[in-house]
Structures are given as structure tokens and as C-alpha cells.
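J.: Next up: the structures, one after another.
Any read-out appearing in this document is the output of simple, stated calculations on the displayed coordinates, not a laboratory observation. Just so you know, these numbers come straight off a predicted model, no measurement behind them. Cβ atoms are built from the backbone, for glycine too; each structure is taken alone.
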Structure I
Amino acid sequence: MDLPIVYHPDYVAPLPDGHRFPMGKFSDLYQLLLSDRIATPAQFHAPELPPTEWLELVHCKNYVMDYQQGTLDPKAQRRIGLPWSEALVHRTCIAVGGSVLTARLALKHGLACNTAGGTHHAFPDYGSGFCIFNDLAISVRALQKFNLVQKVLIVDLDVHQGDGTAYIFQNDPSVFTFSMHCEANFPGKKQQSDLDVSLPEGMEDDAYLQTLAEYLPDLLNQVKPDLVLYDAGVDPHLDDLLGKLALTDTGLFRREMQVLSTCVKQGCPVACVIGGGYSKDFSSLVYRHSLVHRAASQVYVQQRL
């Protein structure tokens, strides 16, 4: 049995030419994993559309309905940053289904990766920063609904604080939110995670990884989660357009190995989503997103030896 990876062709929806959200990265990531022989077609699992009730475990009924029907007011639509279309509604929902499936596969196999996800800026009643529905939060609530987990740890290493996720779970002791992010970056108004580690601009590989090592093992011991949801954003990279940190490709790969091996050694299943990443060099961006799958493939084999 090889590492389970989740992908759907509908992870890509059309956007206007020149839009800064790199929508094509999802299909290109799938192709790269195949062409570099990180994965075979048999490893991929296709998600289904989640029922609306799953979305409403986290999001307000009116917001879900308005977004799906295209009746959000223009200001709310602008805050999301993605022009509405039926194709984008479908893409948004299938990606949520993908993260729920990834979490279920992680519980079954110990480790699983989505090729999308990480929409951590979505709040219960509005979207923000290219995030419409919060796939991390919905995954937690769906698994709790099915009595598959009781305690969840969210490890958010996207360069931007997971503000929507922090807000959603702010009074919920069953979910521990850990966000390690660049202080001087979006969102301007931060929420309060259970643990926020704010990093200075320009932080490089070794300092970043040492900081992570100071927190993650202790957190796993303290929280004792049934599942870790890992947002592996690659926007801490030094070439990221929206990042302000200075990690290299090697640093990102070391990060992925550190997170995944630490969790797996402590017996914690891990579900990975790819999070944010923005670059003018599209192929380099796609490669960076593949690092979590490359690391996960190695850790998955090691845990079975």
C-alpha cells in the first residue's frame, strides 16, 4: 500500500487572464507527482461533493446559500478576491470534499495528502483572501459528526495566520489551533489561535526549523490529538510574492520531514493540505507544493519498515 493522495480534475476552475491566484497549480501538481514518479495513478483517490450540511457545520446557512447561488453582495465577493462562477462554486466544494477524504484516509492509513486545501482565511459568515469555505474546519466538524475523532491539532505553517480557523475554534477545547506565521503580513488584524508563533521578516531555514522544533513535539504530548491537520503552505519561501520569510526549497523539504516524522513517531495520524504559494515562476511553485508529497512518501514507507 502506497501513500494515499487525493485529487480531482475539478480542482481547477477558470479564472480571468492575469488573475494572481495560481489556479493551474493543482492540475500541474498532479502531473508532476506522476511524471517524477512520486506517485502512481493507483495512489490517487477522488473526492465527492460534500453535502451542504457539512458546510453548514461551520458556515452560516445564509452565507453558504448566497455563495452557492451567486447572490453574495459585491463587497463580500471582493473580500474573497475570486470572481464568482458556477465552476468556482463546484471547485470550492469538491476541494472541501477532498480535505475531508484526506482526513479519513489519514485516520485509516496514518498519513494522507490532498493536492489542494488550506483555505484558512474563511470565517463562518464570510470569505477572505482567496478562501471561501474553510476546509480545515469543515473536515474537523465532519469527522466529529461521524465520531471518528475527539481531539484534533491543526498545525498551520502557511506564512499567513490561519485567522478564520482560529476564530472558528476559539472557544472549542476539542480543537487546538497552532499557527506559525510572519507577523508583518496578511491578515492585518490577527485572531487568537491556541498558540500563535509570530516570526520576523526574513527568517531563514535553520532559525525557522529550530523554532518549530521548540513547539511541535511538546504540543503533540500536550494535546494528544486523534488527528493532526497540517497546512503545508509554501509561501514562507524566499521567492514567494506574498511571503516575507526566506526559506529555501531545502528548508521547506526539511520542514515537511520534520513535521511528518515527528507526528508519525508519536503515533499521530496526519492529513496534509497544500496551503498558499505565489510565484512568478510557476513550475518552481508547483515543485515547492510537491515537497510535502515527496516527504510524506518517504515517511509513509519508513513507518511501515
Structure II
Amino acid sequence: MKATIIGGGGRVGSNAAICLQCAGVVSEIQILDANKDLADGEALDLLHGASSLHDQRIYAGDYDRAADSDIFIITAGLRRKPDESRLDLINRNVGLFSQILNSIKTAGMKQDAIVFVVSNPVDILTHLAVSFLGLPPAQVIGLGTMLDTARFRSLIANDLDLAPTQVKALILGEHGDTMLPVWSSATVGGLPLTGVKGCDANYQRQIFERTKTSGSEVISRKGGAGWAVGATIAETVHSIVLDKKQLLPVSSLQNGCYGLKDVCLSVPTIVGRGGAEKHIEIDLWPKEKQALQASARALKDMLKNVASA
């Protein structure tokens, strides 16, 4: 399968590319960027390592050459400033994103292609992509709270001296200020995480707060996130390409799950070759469900501002 990374010359796009190359799941990787020289350089650098990794076609290209892509991974966007919420990016990024969507559509994309939005604010831009492209809503997904969930699990494991891959805990809702932790179903090795020594209510508040501010922390220390987001992009792509039917917290258009409609945000979602194939309404504590609904309302309010912009 062929994946095109739009914005592949940037930090997030290039990190996604190396994660996809190292895994060897996709057969073809196209790097597309407004800076053509940068795209050429990234593709060449990746190509130089191909003989040590996997047999893949790797090259820089344009929208016409991207038309036969199975997955469009959109990472292009203006960088978030320290202490700036992701929703604050909306008025700066919507114009650029609209141009990208128009270029994809004009080039004549495949009808079964998946559009995978990573650019921020991801939930708002995912909703715009659903509205603009005219694809079945399931074929347009956003990275959503995948990165937040990965950070959440990894920080918990690090603090409590647990195996990171055995910690299963979700962040749902908006990828931003109104995200919520789901402690009600959190486990480690199949056992309730809240029963682990040290994982009391005070710790839960502290670790969630650190998770929420992790993006700003990374930006202040190294200029921007890259490796972890590349890993979560690859995890999502692999579930699509291999039709793995994994339950992932990606963002997609809601049509009734938890009573939510006409908004894109993260709920437990089965991800396979068809994209966001099914939403799973797991039981939530009342306060978690209320927080999820509040997150949806905040996003809908922001969408109204977009419509009037």
C-alpha cells in the first residue's frame, strides 16, 4: 500500500516517515512538502537507508503523483507556540489546510483512500476534511488523542515501575484543553490500574495534569514533539493497512455514540482498512461521560467560530 505524507519535510512528517520505513508495513512512501528541496532531501536520506531496512519505494512527489495513494497522512501546519492551546491554532491553520484538501481532491484521489489528519487543531481539521472531501465519514480520521493516550500510559508506567506495553488507559475527547482521562477501565496486565499501590486519587490528578501539559513541556525543551507522535501515526497506519481492527482513540465524525453527533473527537474506535469502522460505547463513570460531552460542546462552539470566519 502507498502512503503519502503531506508536510513530510517537517519534524512530525519526517518522524512519521522513519517510523513507517522501520516497520516496513507500507510498500511505498511519498514525501510531499511545500519546500520541494526539503522533501527531496528527506526522501533521499530515507532511500539511502532502504537496503538496511525494508524493500520499499521512497520518493518525493507532488499531488498528481499522490493521486493513487491508499492513505494521505496530513502533517503540514503552523507550529504551536509554547503555552498556546491547540484550538488557538485554528485561525492560523484553516486556510493552509483548506488548500491541501483542495489539492488532494483536484488531483483525483481514489474513492477508497483514507485521509489521516495529524495537523492541529486535529479535531476541527478532521471535521473540515469530512465536510469538504465528500468521502464516507469513516474514511476520514484524525490522530485525535492517540498521542495523549501514549503519553498517559508511558508516564504512568515510568512512575509506577510498570511495563509500558501492559498499561492500558485511554484519553478521550478533544486533543487539547478538554481531553479527559478514563480511569474506570484502566488496567495493567489485565488488572485494575486503580488498585496498584501509588495510583491513588491524588496521583491520578497529578499524572493527568502532566499528560495535558506534555506537549508544551516538549516544545519548551526541544522545540517540538516528533518521535512519540511518529510512533502513534505508524500504529494507526498499521491498523489500517493490516486491517487489524484495533480499538484506538482516533478522532472521527460522531453519529450517536455517547449521544454525540456532528462533531469529530476521540471515542474508542475500531480501526481497520475502512478507517474508523465502528465506535465502541464502553461504560464510563458518570463524571467521565459528562466530561466527554463537555468536550464535544467546546468543539462545537469552536466550529461555529470557524463557520463565521
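J.: Here percent of Cα pairs over 13 Å apart, for residues 167-214 alone was calculated and came to 61; which of the structures I, II was it taken from? Provide the component values of the computation, followed by the final result.
T.: Working: I: 61; II: 57.
That value comes from structure I.
J.: Ok, one more. Upon calculation of mean count of other Cβ atoms within 10 Å over residues 15-22 from the atomic coordinates, which of the structures I, II produces 22.1? Could the numbers behind the result be given before it?
T.: Values: I: 11.2; II: 22.1.
It must be structure II, since only it matches.
J.: Same structure, new question: Which structure, out of I, II, was FRET efficiency 1/(1 + (r/R0)^6) of positions 175 and 207 (r between Cβ atoms, R0 = 30 Å, to 0.05) calculated from, if the result is 0.95?
T.: Among I, II, the structure yielding 0.95 for FRET efficiency 1/(1 + (r/R0)^6) of positions 175 and 207 (r between Cβ atoms, R0 = 30 Å, to 0.05) is II.
J.: Between structures I, II, where is distance in nm of label points 7 Å out along Cα→Cβ at positions 143 and 191 highest?
T.: Values: I: 1.8; II: 3.4.
Comparing I, II, the top value of distance in nm of label points 7 Å out along Cα→Cβ at positions 143 and 191 belongs to II.
J.: Quick check: 3.6 is what I get for distance in nm of label points 7 Å out along Cα→Cβ at positions 55 and 239, calculated from one of I, II. Which structure matches?
T.: On the way: I: 3.6; II: 3.0.
Derived from I, not from the others.
J.: If you work out mean count of other Cβ atoms within 10 Å over residues 39-46 for I, II, which one comes out largest?
T.: On the way: I: 14.4; II: 19.1.
With respect to mean count of other Cβ atoms within 10 Å over residues 39-46, the highest-scoring structure among I, II is II.
J.: State the single structure among I, II that was used to calculate P(r) over Cα pairs in 20 Å bins from 0, in percent, giving 35, 58, 7.
T.: Details: I: 37, 60, 2; II: 35, 58, 7.
The read-out was computed on structure II.
J.: Who wins on mean count of other Cβ atoms within 10 Å over residues 31-38 among I, II, i.e. which is largest?
T.: Details: I: 14.1; II: 18.0.
Going through I, II one by one, mean count of other Cβ atoms within 10 Å over residues 31-38 is largest in II.
J.: A value of 0.65 was computed for FRET efficiency 1/(1 + (r/R0)^6) of positions 231 and 263 (r between Cβ atoms, R0 = 30 Å, to 0.05); which of I, II is the source structure?
T.: Only one of I, II returns 0.65 for FRET efficiency 1/(1 + (r/R0)^6) of positions 231 and 263 (r between Cβ atoms, R0 = 30 Å, to 0.05), namely II.
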